[in-house]
Every structure is written in structure tokens, then in C-alpha cells.
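Here, each number is a calculation from the coordinates, and none is a lab measurement. Just so we're clear, the structure is a prediction, and the values are computed from it rather than from any experiment. Cβ atoms are built from the backbone, for glycine too; each structure is taken alone.
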Structure P
Amino acid sequence: MFHIGDIEIYLFNDATAYMDPGGLFGLAPRALWSRRYRADERHLIKTATHNLLIRAAGLNIIVDTGFGNCLRDSQRRFLHIENADGTRRGLAALGIAADEIDIVIDTHLHDDHCTGNFRLAADGSRAPAFPKAEYIVQRREYEDATNLNERTRATYRPENYVPLYESGQLRLLDGDSEIAPGVSALVTPGHTPGHMSVRIESAGESAAFLCDTASLAVHFERLAWMSAFDVEPLVTLETKRRWQRWALETKALLIFPHDAITPAGRLTLGERDRPTVQPVNLTYDNP
């Protein structure tokens with residue numbers, strides 16, 4: 001756990017996944033990315049699935065829900081998933097029950113960020129993982145996630161969010177929104193048009209969960225580097241340019257959703273004034 005002013009933030013790794021570097025690095029050449037990230041004998045790179053618990057103004061807020069326990073065995077094998085359901089283990093270790101969560105922020109609706117919206121019971125039935133929480137997502141994201149095409153249908157699974165909307169548990173946002181005092185969900189387009197990042201500000205301190213605006217720390221350093229999954233890569237580039245300026249001005253703590261080597265860091269200017277993420281040692285709050 002760490003503090004941003006009066007706000008408590010807990011970092012969970014919901015699951016470890018091993019990914020093809022072509023997806024992670026897109027057009028960036030192996031000769032360059034391999035200086036920072038090493039592929040294993042299967043030619044896969046170890047990644048994390050980071051979720052947050054934010055405690056602010058008496059509210060328990062979950063940011064993204066990862067994979068949870070809803071994956072079939074075939075999906076686990078295909079995605080090379082290990083140690084899934086870390087968010088639930090983290091909450092249990094903190095003594096926080098699922099029905100004590102007030103708000104769930106879905107930064108976007110790709111399956112690695114919101115499959116844990118639901119919980120799979122022993123009899124195969126599914127129910128909301130956080131039964132008393134209000135789930136929130138951008139309206140544009142929901143519209144894209146319910147009108148699939150050949151490019152998007154592989155990463156969106158409507159069963160992870162449509163039932164929440166139909167039951168009234170999922171609220172659609174129209175643009176930047178303050179979720180709680182000091183906690184804001186801000187539209188950061190590029191990865192998807194309705195993608196959000198979460199900014200935390202309190203007592204003169206700042207942090208941001210950048211989500212897939214920068215899946216890895218190196219993506220935030222290098223404007224031209226981004227994953228192959230970005231729907232609008234040139235928009236991602238300009239979004240990162242704006243957030244780089246903010247990160248340098250505020251010296252904010254930055255949390256990256258999939259970086260198993262550098263989960264968090266602060267942006268500085270290195271040699272030749274090149275933006276460089278200086279790692280910050282944060283430990284996971286889940287067993």
C-alpha cells in the first residue's frame with residue numbers, strides 16, 4: 001500500500017500472462033525492445049495484469065478487474081495465464097469483502113481488464129463480482145464494445161459487461177469525470193477511442209494509472225512505441241505527449257498495467273533530455 005496525500009492505493013497483480021512480443025511492441029524492432037524485455041524459450045514475454053484498490057473519501061474503488069476466475073481452461077492455456085484471481089486474494093488479505101466495494105472503474109472493456117467483472121460459481125453460473133458496486137465505463141467504449149467488427153471482436157466479450165448494463169449496475173460516462181474527491185477517470189484515447197486512465201491527486205501529490213495508454217514503462221518513454229492492439233495509434237502518440245508533460249510537471253507516480261519489470265515509476269529527463277521512467281519499488285498487496 002502507498003499513499004498519495006490522504007488517499008490509499010493498493011496494487012494487485014490479478015494474473016501473470018505470457019504474451020507474444022509482436023502484440024506488445026507492434027512496429028518496434030526486436031533489436032531495440034530486447035534490451036529491456038527478455039523473451040523466454042517459447043518466444044513469449046512475461047507480463048502482469050495490474051488492478052488497483054483506491055480508498056478515498058470513505059469509498060472503496062476498484063480500478064479494472066483483470067481476468068478473475070471466469071476463464072475456461074482452454075482460455076488459460078491459450079493466454080498462458082498463471083496465478084489468476086489475484087485481485088480477489090488481495091481483497092481477502094486486506095479483510096475487504098466483495099460487497100464492500102463501492103465503485104468499479106472499467107478503464108476499457110478488453111477482456112484482460114474486465115473479465116473479473118463477474119464471478120464464476122462452482123455450478124457454472126455467473127454473478128457480478130462486486131454485487132453492491134456501481135460499475136462505470138465511458139459511453140463511447142460501451143458502444144464500441146457492443147458493435148463489434150473484424151478488428152475488435154477478438155478482445156471484447158459482451159458477457160463481461162452487457163448484463164451489468166441491462167441490470168442497471170453499469171453507468172455510462174460522457175467524458176472526464178470525478179469519481180471521488182481526488183480521483184478522476186479521464187478519457188485517454190488511442191488504445192480505444194473511449195479508453196480511460198485514472199488520475200489521483202491529494203495534498204499536492206499526484207499519481208496515474210495510465211492503463212493501456214502505456215502498457216509498459218518503455219511505451220511511455222518513447223512516443224512512437226505502442227502495442228499492436230491500439231485501434232488509433234497516432235492518437236495514442238498524441239495522448240502520451242500530453243501526459244508526458246503532465247508527468248514531468250507534477251513528478252507523478254505512474255502505474256503501468258502490464259509491466260512485470262517496472263510496475264511503477266516517475267518520468268524524468270535523461271541523456272539528451274530524453275524522457276526516462278525511473279522505477280519505483282512497489283510491492284503487490286496480494287499473496
Structure Q
Amino acid sequence: MKTHSISLVTDSTCDLPQELRERYAINVVPLSIIWGSEHLLEGIDILPEDFYRRLISDEVYPTTSQPTPKDFLDTYEKLRRNGAEEIIVITISSAMSGTHESARLASTMTDMPVHIVDSKSNSMSLGWQVLAAARAREAGGDVNAMIAAANDVRKRMIFLISLDTIEYLYKGGRIGGASKFIGTLLNFKPQITVNHKTGEVEAVKRTRTRKKSLKALYHDFFAQFDINKKMRIAVLHNAALSDAKEIAARIQSDFSPVELIISIVSPVLGVHTGPRAISLCGYMED
């Protein structure tokens with residue numbers, strides 16, 4: 001991986017495809033899945049496809065664990081040894097995980113400048129912010145330009161998630177503003193979003209069937225776009241690749257975005273959103 005004087009770090013909930021991580025020298029600190037007596041680093045000890053198969057079949061419900069400050073500090077020191085002079089860390093929302101605080105605490109344990117940014121989100125909403133920072137660096141931008149690029153993308157971000165069930169969000173304790181759906185667990189397909197100001201999950205609407213839920217997801221997402229502007233769009237799926245490909249093909253036909261990514265959702269997020277969820281996440285450029 002190419003080294004830079006300004007290193008860029010994120011966490012494994014970013015859902016960035018591996019090819020983009022490598023192309024832009026994005027360093028990833030993994031979160032963990034706790035499954036009974038097993039402690040599994042996501043993306044290392046357990047891959048998303050294996051995770052979702054097990055989530056459906058295993059009677060034991062997994063939980064999640066954030067990286068420790070030492071995990072981040074070890075990454076900072078490794079990057080220093082490889083030539084980094086400054087580091088930018090963009091993490092999952094501090095309202096969703098203690099990962100942000102671990103990154104911040106680690107920054108106090110080194111004398112190298114480390115800048116911590118709260119993405120106020122997760123998945124490719126985090127991923128797009130990281131990519132924006134990386135591309136600003138590629139264009140010759142300094143730390144301020146990279147952080148400004150990430151912040152600008154966050155302000156433009158649209159992120160909608162269609163859950164096949166709210167059961168896992170409830171079990172995982174990440175229900176947040178989606179609590180209004182409690183009592184309809186078995187009867188509806190909830191649509192949720194992330195508030196990029198509070199960093200919390202919020203309810204949007206509910207539909208009765210998967211077909212209707214995916215139709216509503218598509219309509220509601222693109223209703224917020226100016227189709228005359230350049231779009232960068234990600235289709236995320238929780239082991240529902242055929243649905244994701246079908247939606248991506250429609251997006252390409254309808255809107256021809258300048259960038260279109262399909263990616264599977266990380267196990268740590270899948271613990272809370274469950275199998276077969278589909279998400280649309282993206283933003284418009286000026």
C-alpha cells in the first residue's frame with residue numbers, strides 16, 4: 001500500500017470495497033464480533049458472506065465490540081514508522097459506537113498530530129466521507145482540505161435503509177428513533193435512515209412487503225436528488241446480492257451516476273440490521 005505523509009485511517013464499518021481501500025491507501029481498524037466464546041475481527045477472522053449464513057442458522061445471537069485505544073495506537077505507530085507525519089481518522093458515529101472515543105484516546109498517547117473526525121454515520125456514508133478525504137489528498141490537499149472534503153460530503157449525504165425485519169435492530173440495542181416501529185416486528189418492512197447531525201438512527205416509514213419496501217426505498221432516495229447533478233451512489237446489501245445488482249442496474253439505466261458501487265454490509269452493522277437489508281447511500285456534487 002502506498003504511503004503518504006498524511007495517513008488516512010477509518011474503521012471496518014466503512015463498507016468500502018477492498019479495491020478502493022488499496023487504491024487510496026486507506027488504513028482500516030477492525031471492529032469485532034463476539035459469538036459465544038469466539039472473538040472475531042471482522043474482515044479478518046470472519047467475512048461478511050460467512051457471517052450472514054451463520055447469523056441465520058446459529059441459535060446464539062452475536063454482539064459487537066469496538067477497537068481498543070491500543071488497537072488505534074498500534075495503527076498510528078505503524079503508520080509513523082512507515083513515514084506518516086500526520087494522521088486523519090474518520091470513524092463510525094460516536095452515537096453508535098465507542099470506536100470514535102477509542103480513536104480519540106489513542107491520539108492523546110502519541111506526539112504525532114492525529115485528527116479525529118466523527119462521520120455521524122456508518123457504512124458507505126462513512127465510506128464516501130473517507131473517499132472524499134482520500135481524493136482530496138490525491139489532488140494535493142493538506143489536512144484541512146481533506147477534512148473539509150469529508151465534512152462537505154457528509155452535509156450532502158442521503159442514506160436510506162430498507163430492513164427485512166426490525167428484529168435485529170431491536171436485539172442489538174440500536175433501535176434509536178426507530179423505536180416507533182416496535183409492536184410491528186412481524187408485520188412490516190421498516191425503512192430507516194441516519195441523521196447526519198445527531199449520528200443516530202431514525203424511522204422513516206414502513207411497508208407490508210419486500211417488493212413494496214424496495215420500491216419505496218428507490219423512490220424515496222432519488223426523490224431527494226437533483227438528477228441534473230453528478231451523483232455518487234452506493235447500493236449496500238446484507239447478503240442480498242441479486243437484489244443489489246438489480247437495483248444497481250436500474251440506477252445505471254435511469255441516472256448514469258459518475259460512480260456506482262455495490263458492496264456488502266459489514267458483520268458489525270449486520271448484527272443490528274439483519275439479513276437481506278438493502279441500503280442506498282450517496283450524494284450530489286455541485
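When Kirkwood radius over Cα pairs in Å, for residues 197-276 alone is calculated for each of P, Q, the greatest value falls to Q. Can you spot which of P, Q the value -0.41, -0.48, -0.79, -1.12 was calculated from, given it is log10 I(q)/I(0) by the Debye sum over Cα atoms at q = 0.13, 0.14, 0.18, 0.22 Å⁻¹, for residues 77-140 alone? Source structure: P. Consider the structures P, Q: one of them gives 3.1 for distance in nm of label points 7 Å out along Cα→Cβ at positions 133 and 261 as calculated from the coordinates. Say which. Derived from the structure labelled P.
One of P, Q was used to calculate percent of Cα pairs over 21 Å apart, for residues 13-148 alone, giving 45; which? The read-out comes from structure Q.
When percent of Cα pairs over 13 Å apart, for residues 45-92 alone is computed across structures P, Q, the figure 61 traces back to P. Quick check: 3.2 is what I get for distance in nm of label points 7 Å out along Cα→Cβ at positions 29 and 53, calculated from one of P, Q. Which structure matches? Computing distance in nm of label points 7 Å out along Cα→Cβ at positions 29 and 53 on every structure in P, Q gives 3.2 only for Q. Among the shown structures P, Q, from which was the value 0.60 of FRET efficiency 1/(1 + (r/R0)^6) of positions 109 and 125 (r between Cβ atoms, R0 = 30 Å, to 0.05) calculated? That value comes from structure Q. A value of -6000 was derived for helix-only ellipticity at 222 nm (-39500 (n - 2.57) for each DSSP H run of 4 or more, over all residues; to 500); which structure in P, Q was it taken from? The structure behind it is P. Going by mean count of other Cβ atoms within 10 Å over residues 85-92, which of structures P, Q comes out largest? Comparing P, Q by mean count of other Cβ atoms within 10 Å over residues 85-92, the maximum is at Q.
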